[in-house]
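Bear in mind that the values in this text are calculations on the coordinates, not laboratory data. None of the values given here were measured: they were computed from a predicted structure. Cβ atoms are built from the backbone, for glycine too; each structure is taken alone.
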Structure P
């Protein structure tokens, strides 16, 4: 794989065709796409290196990805290299995961979803019976159909506007929004689709992939399970960080300028250009915000009216993440492991309705060293251990200790494993650290929550009519958060710019 590490320290020009604020996956993808049409493109990143949430760190031979860990739809990455007639495999490699995730329940039973669907069906039948297997197959067929009829269109195109609401390509989709599975909540859909509580919990869990509440969000989001189960889950060789490293390398090869450790503000000009000030002084004919739109309005463009307008929108969850270097770890674990709470509905009520730290949250443990041994030395394991917390609610030391004790007890009961004795090193992230590093408002992982059928319509679009030649991409705007969607947002923006 080709990686380029050198970076620019000063801009090469006083003016640019396009300036992009934010060097995460969406900013890099926008730069790569737009370089096909524009000569001078500058990408500005406030951190020491580009990559956004797809950052990593090391300790004594252990390596952790700081942020997202689920990788689907690798074709979104490949497209960027193919656009430039490059072989993606010379820059970035991945492999399908044999086991996408193992789900552990409070009664110590478990179900593993596998790329081998027959194995998955056998697992489900062992816990939920033959009826559970049939319900699983029917559900995936329906989520596939819903994705093809509605989901794929809306995440691949700009957010619909009133002016375009009656175009035939849109009106043909409206009837699908009247379907029962779309109008009811994701949990209600799942409870009606599965007779097994185990299966209901598994498919409710997909709502958290966009930081939202399955008891309130639309059943439309059942399409998330289609992407992971029907299309497959993958592991990027070198970890999630390798994704953006490959994009940085490509961007530099094709002539995109990248400035890191650079903080700026922008001012709209009367000729519809933008003046960038701060650590650099340049002008831009077109400007792209590839950061949280709240942070953009608060710190970059400084528009208090816009900031106040969007502050009213409910935020998605944040997280408390422990990074543990484990001397031995649990050999039964796969790459992705989820331990469900006893009362799932109570957990989401605490997170969203009461906006407080959950007493007994669901625990997610990601261990990249299971697939990539180089991420942990001497047979150890690198644990990325996460619980959801409300955006803007800071877990204190007492809560962190409470979570460690809860996790330790669960592992001792189920695997006779002594967590505290096995930890060699610990670090952690919370909403404050997430906001400081990535600029995510209140540390929300996915920007606004998607807790209603109209959430997608209320989400910030890819343009703001108040500001000509200003565009938005990334996880907090249309079509949403997660690597596949932020890459689609970059494609949408690149096609919106005339």
Structure Q
């Protein structure tokens, strides 16, 4: 069967790789099916459909971008005949999207086994109304809601992600850093994240944390190293440092076999001297950790992040003393947050000497506890269409200081890099210069990512190309 995946990835992208789709494609190809991928522009998808003639079109959808996918699918269904399936976080936590015109199925949760079963039954002309993990809308418009199947117990049995799927979308110079997942699952229950709802969905149906063996993880990286250019490895596990025994083995094996700098996600409450030593021994270049809020009460009571300011500061000091770059994640415009609280977040980043502090504006995503509270506190009307794709640009909340917080989010990194500017920033956030601030914040972020967090060697010509893609939306 022929399956087309549609994603936010555009032609000649230079950014994020759609890892979920690459896993699904690999699993389908391993079982004899043909797959293609396209960016979400109508002209591009239309061209691929004419050439590939897929029987199934799968959309990987996140909240905020979902209205564009709904409209795209509607236009395509008016022109072509295919089964349309929506998956990804939005479909998992808001499967009611299937009520939209032209959508035939919504996949909930982990997709490999669920998608393969759907594909094979569609190919056989069999009844698909009871396929687990799927909400199916039949020809009469009747909705069939099915429970999820157990989580895949052994990730080592899955094929490696199908990175060949996106080769035709490479920029003029092949990418030199790749994303890797050594496991699935997170031990935390942060209120702004969907993980708690995800585990409630799968309660009694598998282990919350599943991980590749070190051997299997190394094997995958070696396969990419032998096939593609590779200057930097980026591990995108929710928390890379959750198992010390695994990390001990990894710290021995990785520098012997791979010898390439890497970035990984950490949580500051787990950082200690032993863990820092293991990361350094393994060859870690930079880490990404969530501060989220500099106000201890908001972090604990609103976000359910049980870590103190001093723990965060001490962790950053240990990491930086060991020679690692520290990239922090922060959220502004949180429910109950004041402008003063937001400046507390800026202050702790200064004290941590963050190499780059990324700032998102809070989004009340479906399935999250904080999203429910935002509705309860009348800070969000519950209309998911009001959540925009640019989560670092706009806040959908009814927040009394929203515009100032949006402006601060754009000037935040400058305040951390140049603390003497904080007093000026307190004045600038009152001015109607949001677009100007956004432009310069993107420039600074691009510089920091390429030179500090994910360093890459590039020619002057390619640097100009990358800047154009990054600033004007040609890339991911």
Entry that produces 9.9 once mean projected area of the Cα convex hull in nm², for residues 203-282 alone is calculated, selected from P, Q: P
Value 2.3, calculated as distance in nm of label points 7 Å out along Cα→Cβ at positions 235 and 299 from one of P, Q, is from structure Q
Which of P, Q yields 1.8 for distance in nm of label points 7 Å out along Cα→Cβ at positions 419 and 443, as computed? P
Comparing structures P, Q by relative contact order in percent (Cα under 8 Å, 6 or more apart), which one has the largest value? P
Comparing P, Q on distance in nm of label points 7 Å out along Cα→Cβ at positions 43 and 83, the highest sits with Q
Out of P, Q, choose the structure whose coordinates give helix-only ellipticity at 222 nm (-39500 (n - 2.57) for each DSSP H run of 4 or more, over all residues; to 500) equal to -12000 when calculated. Q
From the coordinates of one of P, Q, mean count of other Cβ atoms within 10 Å over residues 139-146 came out at 10.6; that one is structure Q
When distance in nm of label points 7 Å out along Cα→Cβ at positions 187 and 435 is calculated, the result is 2.7; to which of the structures P, Q does this value belong? P
Out of P, Q, which one gives 1, 8, 14, 17, 15, 13, 11, 8, 6, 4, 2, 1, 0 for P(r) over Cα pairs in 5 Å bins from 0, in percent, for residues 275-450 alone as computed from the coordinates? P
